[in-house]
Structure P
Amino acid sequence: MKFVFPLLSYKKHGGVRVLSFLINGLVEKGHDVFIVVPEDAYEGFYKLDEKVKKIFTPPRGRDPLGLLKTLFYLFIKSPPADFTVVSFFPTFFPALLHKIFKGSKLIYYVQDVEQFFYPFPFSILALLTYLLPSDITLCASNWIKKKIKKGKVLSPPLSEDFFENPENIKKNLTHVALVFRWDRRKGPGLARKILKDPRFDKFNFFVIGDDPIVRKKNIHFLGTLKNRELIEVYNGCTFFLLTSKFEGFGLPPLEAMARGCIPFSFTKTGPMNYIEDGKSGFYVETEDELYFIMEELLNSPEKIEVMSKRCILTATQFTKENFLTEFEKSLNLS
C-alpha cells in the first residue's frame, strides 16, 4: 500500500515523534511511504528509514500568506496514494483535497484537541476538522475520543530504548523527575510553586526541558536530553511529576513509568490511558495532596517497590509492534 504524509514541519515535537514511529514502521512492513514537507521545515532529529521518500515544497517563510501557500503546495506535491495520513488540523485541509481530487482515503490521527489551545479563528478551524468527513479517525487517548465524539483509540508507542536494561534501574527515594515547559498548558506556574515550596526541600528535583528559573540546592536543571540521558535520569528517580492542565496523551510520564518511576498527575486527561490511580500512579489536585502522598510513600518503601514494578508492566503494553498492529487493523490491512 502507498501512504503519503503531508506535514507543515518535520522538527522536534512530540506529535512528529509519534508520526516518525508510524512512518518508519510502515516502511519496515513493506509499504511505500512519502512525506511532503517545506524544505525549510525539515530537520533530521527523528531519523527516517532510508526507504522513506521525501518531497520538499518551497520554503514557508514568515509572510502571512506563507501558511496558505504551504497548504496548497502540500496538496499539489502529494503524489496519488492509497492513504493520506495527517495529525495536525491545518494539514487536514490539503488531505481532504487529496481525498476528493486524487482518490486517497483520509486517515486523521488526532493527537490533541487543538481547538483548546489555538486562538480564534484557528480554534474554529480545528473544531471544523472534527466535523468534516475522514475515512478513518484515530485518537491518541480515550479523552480525545470523548472530546471529538468519534474515532478509535490508538495510543502512541514508546521508543524501544525505554524497555532496555532494566537491571540499570536503581532508585533514590527522594529523587523526582519533572519535564518543565514555559507553555501555559503545561502548568509552569504550578511547577514553579511546587519547586519553591519549602516542604519539598527534602526532595531532589531533576528538571528536564526549559529552565524554570528557580535556584535552590535541591533543584537540578538538566535541559533537553536525548533518550539515553533521559533513561539514566529516570533510572534514579522514584517519582515523576506532571503539572499540565491537559494532555492529549502525554508520553513523558509513560516513559518515566517504563523505568519504574511513579507518576503524579494534576490532569485527568490523556494520562488516564495508562495511570491507574493508587496502583500505577496518582492523580492529585493540590500541592498539599501531592506532599501528603509523597511523604506517606517515603515511609513505605515496600509500596513504592510494588507500584514501581506495576508501572514498568503497564508501560510494556505501549510497544511499537502493538502500535503498528493496531494501526493496520484499523485499516483492515492485517
Structure Q
Amino acid sequence: MTMDTLDFKQLEAFCAVMSTGGITGAARLLGRSQPNVSRLIQELESVLGFTLFLRNGPRISPTEHALQFHPEAERLVSTFRHVRERAEAIAGGRAPSFEISAISSLAVSLVPPALACIPSEMMPQALHVQVTVVDRVTQAVAAGAADFGLASFPLSYPGLDVKWIGESPSVAALRRDDPLARKMVIPLASFLDRTLITMSNPFKLRYRIDRVFEAAGIVPRTVLDTNTGAAALALAREGLGVAIVDPATAYGMPFRDLVLRPLEARIPFFFGAIAGASRPLSPALAMFSDAVLAAAERLLPDFRLHETLSADLLEDALYGEHPVRE
C-alpha cells in the first residue's frame, strides 16, 4: 500500500485505540467489531510503513512512532469531521460551523463572554473551541484548521491577519489573609522575604518578570515556577508564595481566597486576535472578534488597544532594547 490509500476510517480507528487504550474499547466507541478495528490498524501500519502498537497477548501499547503520529492524526480526524459538518450545514441552509483556537488563559477568560454576545440565530449548529499552546494556535489558523485564533504575542505573522492587539499589565495574586494584601500596590521589594511564584518558560512572561526584578536589583527569597497561570494561582491560594500571572488568567479564573493587586512595575501581557490572511471573517466571527475585544476592555484593568503594532516595537516593549552579545 501507499500513502494514497490512507483513509479516514483508518485514522479514526487509530485515534480511538489511542484514546481508549485498547482494541476492545475502540470497537465499542466506534460501534465496530474488534476484527474490523484490528484490520484498519494493520492497514494503517502498512500505509505508514511503521508499527503503531506492540502486541503482548490481549494487551497492546503504542510505539514511539505512534506517540509522534497521534497529534497529527487527531488533527486530521477533527478537520475531516468539521468539513463534514460544514458541508451538511451548507446543504441544509444553516450557518456553517467554525473553530476557534485559543491559549488557555484567553479561552477561559474572554471566549465565554464573547460567545454569549452572539445572537442565537447567528450561532452555527456546531462550534469548536480548541485550547492549546500559542504555537499550535498560529499553526492551526495559518493552515486553515481553525477559523479564528486568540494568542499571546509576539508570534510569527506569515499567513496571518492580525485583527487587533491588546495589552494589560500582569498582576500579583496572594492570599486574602496575607498582611501584604492590605497594600493597594505590591512593591517589588516585598519579595525580598517572600516566595515568588512565576512561570517556567524563560522566553515568555518569565523573561519579563526576571528583567523587572533584575532592573530593580531585587532577588526574591525563593522562586517557585510552574508552566501554567492556573497552577500558579492554585499555589498562591495554598499560601506558598505570591504569584505574578497574566491578567487574563488572574481575572478569568478568580479564586475565592485570593486577591489581585497591581505591581509597582508594569509587566505587559500582549495578546490579540488572528485569522487567515486570505479568509474574510463570517458575520458571526466578526461579531465574536468585537465581543472578545469588548470583554477584554471590561475584564482587564488598564487595558490598552493597539490597532497596529510593528513586530520590532512589540519585541522592544516585551524584551527591551539590549545589544546583541556574541
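Throughout, read-outs are computed from the coordinates displayed, never taken from laboratory work. Remember, predicted model here, so these are calculated numbers, not experimental data. Cβ atoms are built from the backbone, for glycine too; each structure is taken alone.
Tabulated data
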read-out	value
Test item: relative contact order in percent (Cα under 8 Å, 6 or more apart) calculated as 13, pick one of P, Q	P
Test item: helix-only ellipticity at 222 nm (-39500 (n - 2.57) for each DSSP H run of 4 or more, over all residues; to 500) calculated as -13000, pick one of P, Q	Q
Ranking P, Q by FRET efficiency 1/(1 + (r/R0)^6) of positions 47 and 183 (r between Cβ atoms, R0 = 30 Å, to 0.05), the structure that comes out highest	P
Per distance in nm of label points 7 Å out along Cα→Cβ at positions 239 and 263, the highest-valued of structures P, Q	Q
Per FRET efficiency 1/(1 + (r/R0)^6) of positions 15 and 119 (r between Cβ atoms, R0 = 35 Å, to 0.05), the highest-valued of structures P, Q	P
Source structure (of P, Q) for P(r) over Cα pairs in 10 Å bins from 0, in percent, computed value 5, 25, 32, 23, 12, 3, 0	P
Ranking P, Q by FRET efficiency 1/(1 + (r/R0)^6) of positions 151 and 231 (r between Cβ atoms, R0 = 30 Å, to 0.05), the structure that comes out highest	Q
